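> The following blocks contain the structures, represented as structure tokens.
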Structure I
Amino acid sequence: MKPAPFEYHAPTTLDAAVQLLAGLGDEAKVLAGGQSLVPMLNLRLTRFEALVDIGRVEELRRIERTNGTVNLGATVAQCVVERDATVAAGVPLLAKATPLIGHFQIRSRGTVGGSIAHADPAAEYPAVALALDAELEVAGPAGRRTIPAADFFLGTWMTTIGADEILVATRFPVWGAGSGFAVEEVARRHGDFAIAGAAVAVTVTDGQVARAAIGLFGMGHTPLRASAAESALTGAAASGVDAAEIGRLAVEGLEPPDDLHASSGLRLRVGAATVSRALQRAIEEADRA
């Protein structure tokens, strides 16, 4: 398959990319790694008159730890995240999620910002960003603004980024001592999008769960936060947590979609199980920390 014809632009600065996108209008699309957009173009599931490739913008390839956050530029490759020491130390949940993304060929081109901006509800990175209360920095003709992850995802492949804006960086908060992290998912085959999955983070202080975060993917039209389950965890004795009950609470009231890969009911059962397993692993890691 071949995409419909388009103009190709490859600016080397963020300002130039923003100006290009603004000038080209609604018929232009930002290209980061291309692992989601290019297949859609090739299959003619979408088309644009122009692509603005931001892969040559040096500013967008940086990884920095400052003021209690790890800041990842939009075009940092997933394979870099997988082996980067700053990410492993500061955002273990992101590092643990990365090997579950496709195969190494995909991760060599796929980017952090591309995955988050694409907003596939079955993808790992959007759920991690939501669970950790990440902040998304975007740039446009009017300047820069910051969007909390909780306000970022609107629906399948839909976000609050404006048509003339570019995702610049994602800021992930660094959790403190006594924290544990785990990601669990179930897919038809390794490398496939998850039928359902969970990204879990906990902090255990003096034997009690002082902080909990649970992000769900594959369970709705956006990544989801399991707030009721988090509330039930917070303040509980870590050694006495009923992981199965927390899993049940995490999916209670959800209505996952039916598709060719799984029914809604199957997704509910799998989602609860992935939360339970990830929670157990996260608590075990927190106890060792």
Structure II
Amino acid sequence: MTNRRDFLKKASLLVAGGLVSNRVLSTHSSVYSDLKLSKKHIGLVIYSLRGDVKEIGIQKVLEAVAGMGYENLEVNYSDGRFYDKEPAEFRKMVEDLGMKVHGSHLSRGLTDDHESDRAWWNRATDAHAAAGMKYMTMPSWPLNWDESEKSLDNVKKVGAYFNEIGLITAQKGITFGYHNHAFEFTNKIDQVPIYDLLIENTNPSYVFFQNDVYWTQRGGCNPVDYLKKYPKRFHTLHIKDEKAVGASGTMDFKAIFKQAYANGIKDWYVEVEAYDGTPQEDVKKSYDFLAKAKYVK
């Protein structure tokens, strides 16, 4: 049987000759980190491959992602588990492939049953702590939004809810954040986007913001302007385009990364929501674009 050292030696020769495919690498998951050619720590939102997760399973998706070169992951949480895996089991799956899982997206609307809300978030926080994660990010507004609810009081209500969640997660060493879409920019109160109002009505000690640069731009705003305006509030970014990252030519990623680095942002994740090719092809194109970009460290 070929041992790990022998495989590494042979694989190194194949890499030098350009003969190692993702398929070959995916059968030897434990050595991904030894064979990666890029020193850039490029992250991925696994939601980008949501169809593949359902079709071929999370293990094969993780193997494919590791083979592409991605190192850091943002995943999805549900009912105490990640893709139907116990937290510790899922963490091991990821780390065995030479990657790290930084956090997840998860949502719970604000209800009138505050005890139930707190219990839900406590359980979720325990699961994320067991998985070794550092971020828990909500990607949806927790109240219905219509003309009757479009008020500063309700924005403050949401802000108070987020502060409470952030206090819960902080007790386990995890930071709570909010991820935007275009909605928060196109909806305004007295001409002020509710995004700004939410930032100003949350405690920076307990709530951070994950700027989805594509949705910020779709909302009619410049993501660089927001990074400059609130330099301490953004801890993570979603690097997104219309389809594969870099394909549309409409996103100024150079300026975005320049400002992100100036702000001290280290964690960012590719997200692909629509595709030209297969999901895996466009996720790989996104990695290649960023790995080649001189402005990406």
Structure III
Amino acid sequence: MSERGTVFVEQAEVVSQQGHPGDQFILRLRAPRTAEHARPGSFVHLVCDPALPMRRPFSIMRTGKGAGWIDILYRVFGTGTELLSRRQAGERLSLMGPIGRPFAPSPERQRALLLGGGVGIPPMIFLAEELKARKGAFQPIVMMGSEVPFPFKPRPSQIMIPGIPEGAIAAMPLLDDWGIPSRLASLQGFPGCFEGYVTELARRWLDALPERERSQVEIFACGPHPMLEATAALARDYDLPCQISLEEFMACAVGGCAGCTVKIRTPDGFAMKRVCVDGPVFEAGSVVWGQT
């Protein structure tokens, strides 16, 4: 795998840690080599606390290449993330990264539909920022779903999106400021959010697109398995290419333990692929759902 040559072990310094509702945190780490080489879809394997040597995988949400920082968004779920939430500015944590096969947007399909669910939101923000930096070559639209409060304060979008139901106006401020349209979905009745799953919101948008514009769409997604399976079905229904980032429990994150394997269709038949090094990004149509 070509990305293995750019996986580093760094003593990352905690720059800041911001708490958000729903036991969610945004952690900024100074990790210059990881920041320099990370691409959307990359993740890091992090020691959450010196007393807990087993590393945990986290998707990268943003990078500051010049300043050498990365941001990760996580939700407290178990001992490791609870200990991580206690880390304070100036502390150092062993980090291995960037790891994994990233997203690869096709220049032939410039209408990028980015779907993020829960802690699957970070790679979509990273990808949106990269597409924005390509100076207008791509036209990304981001849709995010969550059943806990979003890790930012939503605001009414200033960017109109044809096909979006009236009243679904909540957006991520950062994306709005970048000029990237975004909308939020939830079943929890959050103000301004689409009442339903993020894949249902995406279907509404796709239905409203003229056929010529819809043929330019490529879907990218990260989130829980049920959401990704629904995204794969969405892509099949509209005959659209779709790349997904799988999230699995893993021990080594470098392909040695084979503890994160998933069943994938290949030209030579079925094969068990490792999410950490063969992924985490796969073509949605290649994943054997129900076996992941």
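> When distance in nm of label points 7 Å out along Cα→Cβ at positions 223 and 255 is compared over structures I, II, III, which one is greatest?
Biggest value here belongs to III.
> Ranked by distance in nm of label points 7 Å out along Cα→Cβ at positions 151 and 167, which of I, II, III sits at the highest value?
Top value of distance in nm of label points 7 Å out along Cα→Cβ at positions 151 and 167, among I, II, III, belongs to structure III.
> Once FRET efficiency 1/(1 + (r/R0)^6) of positions 39 and 135 (r between Cβ atoms, R0 = 25 Å, to 0.05) is calculated for every structure in I, II, III, which label goes with the largest value? Please report the intermediate quantities before stating the final value.
On the way: I: 0.30; II: 0.65; III: 0.90.
Across I, II, III, FRET efficiency 1/(1 + (r/R0)^6) of positions 39 and 135 (r between Cβ atoms, R0 = 25 Å, to 0.05) peaks for III.
> For helix-only ellipticity at 222 nm (-39500 (n - 2.57) for each DSSP H run of 4 or more, over all residues; to 500), the calculated result is -5500, so let me know which of I, II, III that is. Numbers along the way, then the final one.
Working: I: -9500; II: -13000; III: -5500.
Attributed to the structure labelled III.
Bear in mind these aren't lab numbers, they're just calculated from the coordinates by the rules spelled out. Remember, it's a predicted structure, so these values are computed and weren't measured experimentally. Cβ atoms are built from the backbone, for glycine too; each structure is taken alone.
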